[in-house]
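Each reported figure results from applying straightforward, stated rules to the coordinates on display, with no laboratory input. What you see is a predicted model; the values in this text were computed from it and never measured. Cβ atoms are built from the backbone, for glycine too; each structure is taken alone.
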Structure P
Amino acid sequence: MLTFLAAIALLILGYLLYGKLVERIFGINPNRKTPAYTKEDGLDFVPMPWWKGWLIQLLNIAGLGPIFGALMGALSGPIAFIWIVIGSIFAGAVHDYFSGMMSLRHNGEQYPSLVGRYLGKNMKVIINIVSLVLMILVAAAFTAGPAQLIAQVTPISFGAALIIIFVYFLIATVLPVNKVIGKIYPLFGAILIFMAVAIAVALLFSSKTIPNITFANLHPKKLPIWPLLMVTISCGAISGFHCTQSPIVARTLKNERDGRKVFYGAMIGEGIIALIWAAAGMTFFNGTEGLQAAIAAGGPAGAVNEISTSLLGTMGGILAILGVIILPITTGDTALRSSRMILSEMVGAKKQTNWKQALLYSIPVTLPALYLSTIDYSFLWRYVGWSNQLVATVTLWTATIYCLRHGKFHWICGIPALFMTGVVSSYIFYAPEGFKLNYQLSMIIGCFITLAVTFWYVNQIRLRKQQQTFETRTAA
């Protein structure tokens, strides 16, 4: 229990102290007009209060990610607490803050455009494709589950449920951000928070003991912690999906000083939610063996339902059903909204000012997502994990080069970027959806790739110093 409470305290301190440092390094300008005012269009660029932006951001980036991912990650044991805390404070929240604030500084630009600015046109082309694929995969993966549950608890068939959900997706994607998302998301965000807090309180006052930290690998199948844990628990530590969502809220912020509360703060909030569910999984099922059996029997959704119903009674069961249906849907619709924005920027479309123009760029990303939602869920989720963390890694490198070019303390982004480079480059060679190589060989290849990227990073630092020296001599 002490480890659990200490971890929550560290996350809060991370926001108060490290978040302030990150904000200072970025260098906000409270007097600078934000895109919500300079590009106000009544569709995507709409000024909204920071608290509403925070709730929307939390729901956009969370969904069921910090619940399902945390339960799966908890199979490794309490060491998951360490990754959630360190990942959230030093990687995930930095990633989210810079992706949101860079978008803010560049008139609400989408993630691929930011990559193109700082990592070059070739990388922009690659990331445009990867980002669209990730958004479509997320929308599909986060739709199949709710549709299946709707079919189980109502007379509506699976196919009909899919159609209803995707009709809603289209409506939410093309309407002004303050009409659907701005009105109902704060309520759904409150449900997510209430559900997590209620579970945490019930755990603390239950007869079960929340496990304290241990560095041992307690996974029932003895799957390696590195790099699997860093991909399994993405939402709740660091997730590339977040950088595609941050521009949605960046286009609504009234002041740059709200960035820390909205972007860094929402990531810390998600980390706390992931921490609670990881603790709940290990505690309620009496360890990782019991958690593995529960997930094998009913999947993560079944484990969530059992925990919620047992700890909170009827209310818990209702919350579990609402959560498993509503939360992933709210992630899917903003994934498609981001896809629409990315696609329109990719083809150089003119400014969209009404729902008809927005619909034109929504249909090409909605139809593939609808098709993919009908195939095997586990297949979809395998490919979401690695592509998601690849996007996070590229975002951190984009932020690193941004800091280098603007003379800021670049290591705050560079160190987590190197860490995540090691994660994705070793994971893809070992994972079932990757090259399926021997573990030791995969780690060696990952080390060489990370070392090569490190040399590139050092060279970027050297080139920047040479440029600064040249500029100083020229000015003199």
Structure Q
Amino acid sequence: MENVIIIGGGFGGLTTGALLAREGMRVTVIEQNRTIGGGLQSFTRQGVAFETGMHILGGLGEGGSVRRIFQYLGIMDKVRIQRCDMDCMDEVTYLATGDVYRLPQGREAFAGALCRYFPAESDGIHRYLQACYDLSEEVDTFYLRPTPSVFAMHSKRFLQPADEFIADFVGDPRLRDLLAYMNPMYGGVPGHTPAYVHALINVLYISGQYHFVGRSQHLAELLAEVIRQHGGEVVTGQRVISVRVADRLVDYVETADGTRYRGDYYISSIHTKTLLPLLSEGALSKAYVNRLANAPVNYSAFILYLVFKPGTFPYINHTGYIQDDYGQIWNHATYDAATWPRGLMYLTPPTENQGKWAARMTVNCLMNWSEVERWEQTRVGNRGADYEAWKREQAERIIDKLERRFPYIRECITTFYTASPLTIRDYYGSPEGSLYGYSKDGLDPARTLIAPATKVRNLLLSGQCVNLHGICGVPLTAINTAECIFGLNTIINKINAAVPT
């Protein structure tokens, strides 16, 4: 039995480990935090659980790729999720005009709603959606289809900037803005983010949107249990400080307490910029190291967690987006003390036996690292009174914005908690608190193109820095990584045989 050592017990490391364990490898996952899960981590305050990162789920409907992967791993029937309302998966509000758009699940229903809001753009709406689905069809792994080659050929639109892609189909600037409302889900940058990223995320959620019930942490625990059931282990509270490489092979991984882990294969599921300083000098070429070290990371967020008084705020079974006005969706991460936040995403995650009233709300507001850079040498719990005062100011700004949509919300709140880009950096080990790995650029795709295989022959990469991030991108990358060991299409063919569509 071959051994594999995985650095990082987040969603990517655990999913990769579960796939490899199921294939008969002895897996050891090493996680620096006491709690596994990365973006799946949850925390509890006043008896109320909150997700730290992953909030909105797709690909879990009948025949969905993520669902089929979880079925293959034997955990789907234990994953606690709730589908959002079919007639409204997302609600988008523009405060300046009072416009509210309620967008349903399902391609035809989604298109129908947009056509009712913008009847003059009906033809463009249908062509736009067809183009999104066409782009998704270019990615075989998205549909768990065997691929003939690791070197895929793509259409001209594949790398077109997403904002230009949208503008090719619709002329109304309000509709162009609305069609980009999911921008906070992938960190879009105007003129750079490729159309395929926009298309895959939109197709994923239009096809079916879900929220976790209770704690997102339970998915991490289910994946860890798969690893343990197949003879592996998940080690927590162990920070890797060195990856010893000699003659293009990893010899061992060493943790802060001096423990050395040896295996036949090594997989890094931590951010690539975090991995590079751990490698022995000369392990990878200077050109490769410089490219990844200087590649732009995506932006971060300020997160507000609200605890409601019982029986005061209604449960909302969809995700909500609030924009100040049209024309700002591509620039929400830009901080201006007079206007921030110009947009936000909110949801009231369901609890077990969810009833009429919400117990909690999570609010995400995009934010650049530069706003917290003055405290970058500090750690959680030791950042000083000025930082705490700054956080409270940001929280009050967000609540003020929420009040414009829910005038009664402030009187419903019993307390709140916050997380800044610093918090995300420290808990996820993500440079500058980056939410989505590297910032993809359709004008210079090679700059952030990362293959799961490296020039170190037994070192592989997984996680959100490779391919796509999120509930769908990370498991699909885990398959790519596993197939670097077992061969192209090996895992996909086994999933298709075990869980046919």
Seminar exercise, completed: Ranked by mean count of other Cβ atoms within 10 Å over residues 219-226, the structure on top of P, Q with the greatest value is Q
Seminar exercise, completed: If mean count of other Cβ atoms within 10 Å over residues 27-34 is calculated for P, Q, the one returning 22.2 is structure Q
Exercise. helix-only ellipticity at 222 nm (-39500 (n - 2.57) for each DSSP H run of 4 or more, over all residues; to 500) computed as -24500: which structure among P, Q?
Worked result: P
For this session: Check the numbers for distance in nm of label points 7 Å out along Cα→Cβ at positions 91 and 107 across P, Q and tell me which is largest.
Result: P
For this session: Check the numbers for relative contact order in percent (Cα under 8 Å, 6 or more apart) across P, Q and tell me which is largest.
Result: P
